[in-house]
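Nothing in this text is a laboratory measurement; each read-out follows from the coordinates by a stated rule. Bear in mind that the values here come from a model prediction, so they are computed numbers and not experimental data. Cβ atoms are built from the backbone, for glycine too; each structure is taken alone.
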Structure P
Amino acid sequence: MRKHLRGYGVVSLLLLLVMVAQAEPLRVDSKRVMIKNTFAQNLLKLNAELLAQHKIRKQTRVGGYANYPEFYLEDSNYDANTGKLISVVQWEKQQPTNLHSLEVYLYDAQGRVIRDYLTSYLPNARHAPVQNLISLHVYNGDYHAFRTFDAFGVRTYERCEKGSEIVLQLDEDEIHDAIKNHSQQLDSEPYLTCFKHLEVAADKYLIPN
């Protein structure tokens, strides 16, 4: 499952962001900071609710980065009956009450991921999460597609796969340009096959649920 999720780019590009943050100070916007922190707090609540609803099998490891070795303790929480990954939570090793990152996964009746969430902080900046993501998934025969949004509802990534083949993928700029210019790609058969049943907005999921 972890390999599966990391292939989708849902997990934070934290190492790159650490290097960027070291080179350039983060700008502070109080409203955005509040929204980001609220998202993280709500995701922690959702995780607690899910863990209470399942019999959990937990795996723990220590992890870190080049400049921050053994920085966090990571718990991977699996449903003991189904083996499905419920969440992955990382806490700072030296400050155990400081959340470092949290991934949460929700499934449909067939055991397929329908939504996943991520919040993550930089090791050297705790005023707000550096990344908050919501991914919505849809399945159409052999096709599996998902859209990723940030905590402000901005669509940041789209990807569609058929088996191990990547059929389509668009980053934030490509999505923005396609919508702005009414690109024919959005009406093409491959795009509609992948995404026609997938919500185009994540407003009702900005409070993780």
Structure Q
Amino acid sequence: MKHITKIVITGGPCAGKTTALEHIRTVFSQKGYTVVFIPETATELISGGIAPWTTYTNQDFQHCLLMLQCEKETYFTWGAERLKGSDKILLVCDRGAMDNKAYTYNDEFSNILKLLNTTEDALLSRYDAVFHLVTAAKGAENFYTLANNAARYETLDEARALDDRLIDAWKNHPHHVVIDNSSDFEGKLDCLINQISSFLE
């Protein structure tokens, strides 16, 4: 019987998420885990031409995103259960279902939940742990850039506000860890790895 642990790596714009995901693969593969990644859904949709500014409303976009997010997680989990090799599987979501809340007004998100016949508690319960990387716009402003993600457009102030909304969206998860920029980036990565390792023990 395979043991699958499903975690979310989330955070504000330019938080180091892409590098962190690569680091997670390297470290936990060496620890005997089969590491499976679910790619970020928003970037896939926006890069493909479906975006908040191309759909009729932001609610339409977020509804589409949440449907696809949940479907992807279902099929990746199904596939992970059938992988050869290690019985220890770390399923890593590049953002999760509750990220959508940070990009909508409360009434929009409530409408989406009703349309999908789900609740915030049900979405939170999909994940074993959530790790939030704080945007470089908070404490590491010199490293904040829009250049490495075509779907990123936020100013420093917008990035800070979005980071706060993301933290708020996930705050009710029983294992929600926020990793800030109080150290250099290597220290931030080490903190993330240590937090995940502690959770898996």
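Distance in nm of label points 7 Å out along Cα→Cβ at positions 124 and 164 computed as 2.1: which structure among P, Q? It would help to have the intermediate numbers written out before the result.
Details: P: 4.0; Q: 2.1.
Label of the originating structure: Q.
So helix-only ellipticity at 222 nm (-39500 (n - 2.57) for each DSSP H run of 4 or more, over all residues; to 500), computed for just one structure, reads -14500; which one of P, Q is that? Going label by label, the one that fits is Q.
When distance in nm of label points 7 Å out along Cα→Cβ at positions 100 and 116 is computed across structures P, Q, the figure 1.9 traces back to P.
Between structures P, Q, the greatest calculated value of relative contact order in percent (Cα under 8 Å, 6 or more apart) is seen in Q. Source structure of the calculated read-out (Cα Rg over 2.2 N^0.38 Å, 1.05) within P, Q: P. Among the shown structures P, Q, from which was the value 1.3 of distance in nm of label points 7 Å out along Cα→Cβ at positions 36 and 68 calculated? So the calculation was done on P.
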